Every structure is written in C-alpha cells, then in structure tokens.
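Asker: Structures incoming, each one as structure tokens.
Laboratory data are not the source of any read-out in this text; all were calculated from the coordinates shown. All figures in this text were calculated on a predicted structure; none of them were measured in a lab. Cβ atoms are built from the backbone, for glycine too; each structure is taken alone.
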Structure 1
Amino acid sequence: MIYEIEQLLEDYRAWLKDRTSLRQVGDWVEISTPYLDRHNDYLQIYAKREDGAYLLTDDGYILEDLISSGCTLESHRRKTLLNITLNGFGVQREGNALQVHATASNFSLRKHNLIQAMLAVNDLFFLAAPIVVSVFLEDVTAWLELHEIRFTPKVKFTGKSGYDHLFDFVIPKTRVQPERILKTINRPNRDYAQALIYSWIDIQEVRLADARAYAIINDADHLPLAPVVDALKSYDVQAVLWSEREKARHELAN
C-alpha cells in the first residue's frame, strides 16, 4: 500500500512538472500552472526577486475577476471568510493582489500555498449573482449548526510532502464515529476533485488511522457529476451531494 501511494504522489508531481511553463515578462517570470480557473483558463502567477528573496503574486487576477463578475466582497461576512481563507494558507492581500514571499528553500511550498489560496477564494466566492443568494460554505456551516453537529472550521494539516492542506471543517472523533474531515466543493470538476484527492492522500499518514474524508458537493446546476463522484470514491473520499445531505447527517452528527 505504501508503494502504491508513493507512486500516486510521484505521478502527481510529474503531472505538475509536465504541465507547468515559464515565460519572462519584464522583471517578472510568468508561471502557467495546470490548474483551471472558473473560465477553464490555466491559472498564472508571477515571481520576481525582491531583497534577496522572491515575491509571488496573482497580480490581482482572482479578486478582480470576481468583482468584475458582480461578486462584491464588501460585506463583513465575506471579508471575514476571505481573511480566514487567506490566513489559512499564509497568503497576504495587497490591494486586490494575492501574494506571498518565499526563499529558495521554501519556494515550492509557498508557490503551492498561493495557488491553493487562489483556487479556494475563486471557489468560495463564485456566485451567479441573480441566482445564488449565499456563499455555499455559509450554507454548509448553517446546516451543521442547525443540526448541532460539532466542528472546528478551517483546519490546516501538513502532509507527508511537507505541503499544507486547508480543510473547511473537522468533526472530532466520538465513541461511535472516527474523525471526519470535510471539504466543500462549490464547483465540482476534475481539478477540484484531483486537488482534494491529493490533499487526502498526503495527510492520511499524519491523521488518525480511521479518519474519514468527506466532500460536500454543490450539485445545483452542475452536471455531469458522476466522474467527479466516482473519482472521489475511488480514493475513499465520501461524496455527499448537497441535495442529498440528509443521508449523511446521522454519521456526521454522532
């Protein structure tokens, strides 16, 4: 089993390397990653030397794209969610730009954290304003609180790779249920499923042996879901469709 997991991690690292490209843009190096944004374009970040270290930034892309699409970030609740998400990855906001500082020794880790923060913020606030009236994460939080399901929000684990992974909720172990680690997926697609699978594989050895992972999936107007659900189940991640959430209530509440 250890060899199988090691091979999966190697395959993931090879996939990242093969699908990452660089381009010089003035004093900056543009890094194109294999991760897709909500427009199905590859996410790009920019890096340059600064005071003997490196500055990495999205150049304001994520927040400005959301704002231009009608997703305002002015409410106290949304500002709080944004700050919690960014702090979880150690990412700063400078104006509308998301950025991190890195050294040669932690460049890979800091790059990873910035990209994961970009994906998380993009997913957290992706709204079709005329249709969606609340952030999906808020809906899940409200549902857990309604049914008095005890949880710790926004928990970060360091995996075997040394990379940090942020999960939305952790429900502690009880007498009848193991530790349950939850991640919400507002826009179910291959990239988000793959990222969650990698995070789960990476942290399994550092968590309790019987811990379980759950993906709470927003299935409103997102089809087809079968490939995403099947991929998650293949790696023992329990897929819970939001429209069928009551089926999972008992195992989360006890």
Structure 2
Amino acid sequence: MPARLVVYFPLGDPAVAPDLLDLYADCGVDVVECGWPSREPYLDGPDVRASMARALSHDAGAAWSAVRERFAGRSGPSALLMTYATGRHPGLTDPQFFSRAYGVLAVAPPGDVVRSALEARARASGAAVCSFLPNPLIEDDIAEARAADGYVMLQAAPGLTGPRPSLDPGNAERIARLRDAGVAAPIVLGFGVSTPEHARAALALGADGVVVGSAALRASLQGPAALAALLNGLRRGLDG
C-alpha cells in the first residue's frame, strides 16, 4: 500500500476556507484529519490552539457534515474526526455522526469513558477507530492500539505540536517495539512533520506514513499556492 499522507483540517475555523479541501484531493492527501475544536487542546502548540480558539464560536458539527458531503461518492481523501475526549460531543447521541466517515481518533487516556463511547459509536456506524500513542510510549496505550482498525498515530517527539527541524531517529525503535507488541495497523508519525525530507525520513524509520498539522495550518493561512506547494512536496517525499 502506498505511504499514507494524513493532513489536518480545522473544523469551523473561519480563517481557513473550506474550498482549500479541493487542494487536499488534488495533491494526493489520503486522509483529512478534521479537528474538532477544544477549549483544552493540551497536546497542541500555538498554531492549532489559535485555530481552535477561532473555531469555538462557530458550528463545528455543520463543518464536519460539510466535509463528509464534499468527499462523498468521489475518489480522493477520506474524512476522519480527530477530537479530544473533553467537552460536548454530539457524536454520542447522533446516529449519523460518523456516516460516510473514515473513522475517529479520540485523544484521551486509555479507558476514558467519552473516548470509549465515541469509538463505540464509530464502530456501530462502520467507521474505523484510530489510536494516538504518546511519546514516551505507555503500555496501556500500546494495548489499546492493538485493537485499532484504522491507523495508529505515533507522537514523533515529546512536547506540543508544531514544526521541528528534524525527526528523532529513536522513532525506529518505537515503531519496532509496537510491531513486536502486536500492533498491526499502519503507523503514521506526527508532531513536527513539515517537509518532504521529514516524510522520506519517516518511511526510512519504518513508518507507514505521516500526519501533518501545524505546517498545513500555516500554509493554509498563507493561501492556496502555499498549501499546494506543501502538500505536493509531502506527497513527493512519500512517493520517492
């Protein structure tokens, strides 16, 4: 299977035009990680925090529906909901919340009640469940990742999201540890990935792809040309 390119898109952020999603499709993005705004984005750096703050006063649910409608019945990216398991989640009560969606990635400690409910709703809708694995790795998280039927996002560097100059070569050991522990789902590296060189390095370390968030937000705010250049470069980096 070709290497996976997963790219963040902020739900409800008025500064990021929905029409930019056409570039995601045109530039070879495989999964659009749709970020549900949170008041407590404790893993995120300034780019995502600012975007979520802008989105909080807007209708993220309507934006989520619009993304799924945009990609329904066409080739190209799939839509995944990324959310912190905090605050209000209409997915717990709306049976259509995950219709026409690739899946969900709910960030929370293992066994969290809201996370478990979101994942159950997704599976009942036929959507995949993805897992987030923090850095450093925790055994309970690894156990839950073995049940993932989507991808597993591995935190490539400790600390908050945001571009970094390079990828930690120690990720090769972490990926090997996950495989040895029975994690069968594709493993994608996120946190700091922002260049074609990072994408190539991730594959060399054993990853099945990358997740790009803050760099995509920065490019989106600069306009379509900057975003297309970023996405095309990442795709080329993954495809060699």
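Asker: Work out Cα Rg over 2.2 N^0.38 Å for each of structures 1, 2, then name the structure with the largest result. Numbers along the way, then the final one.
Answerer: Working: 1: 1.01; 2: 0.92.
Largest value of Cα Rg over 2.2 N^0.38 Å: 1.
Asker: Tell me which structure, out of 1, 2, gives 2.7 once distance in nm of label points 7 Å out along Cα→Cβ at positions 24 and 200 is calculated. Spell out each step's value before the answer.
Answerer: Numbers: 1: 4.4; 2: 2.7.
Only one of 1, 2 returns 2.7 for distance in nm of label points 7 Å out along Cα→Cβ at positions 24 and 200, namely 2.
Asker: Upon calculation of relative contact order in percent (Cα under 8 Å, 6 or more apart) from the atomic coordinates, which of the structures 1, 2 produces 12?
Answerer: Values: 1: 12; 2: 22.
It traces back to 1.
Asker: Supply the structure label, taken from 1, 2, corresponding to Kirkwood radius over Cα pairs in Å, for residues 88-191 alone with the calculated value 15.7. Before the final figure, lay out each step's value.
Answerer: Values: 1: 15.7; 2: 14.5.
Traced to structure 1.
Asker: Related question: Identify which of structures 1, 2 gives the largest calculated value of distance in nm of label points 7 Å out along Cα→Cβ at positions 120 and 232.
Answerer: Values: 1: 1.8; 2: 4.8.
Of structures 1, 2, the maximum of distance in nm of label points 7 Å out along Cα→Cβ at positions 120 and 232 occurs in 2.
Asker: Assuming 0.70 is FRET efficiency 1/(1 + (r/R0)^6) of positions 64 and 136 (r between Cβ atoms, R0 = 25 Å, to 0.05) as calculated from a single structure, say which of 1, 2 it is.
Answerer: Numbers: 1: 0.70; 2: 0.20.
Matching structure: 1.
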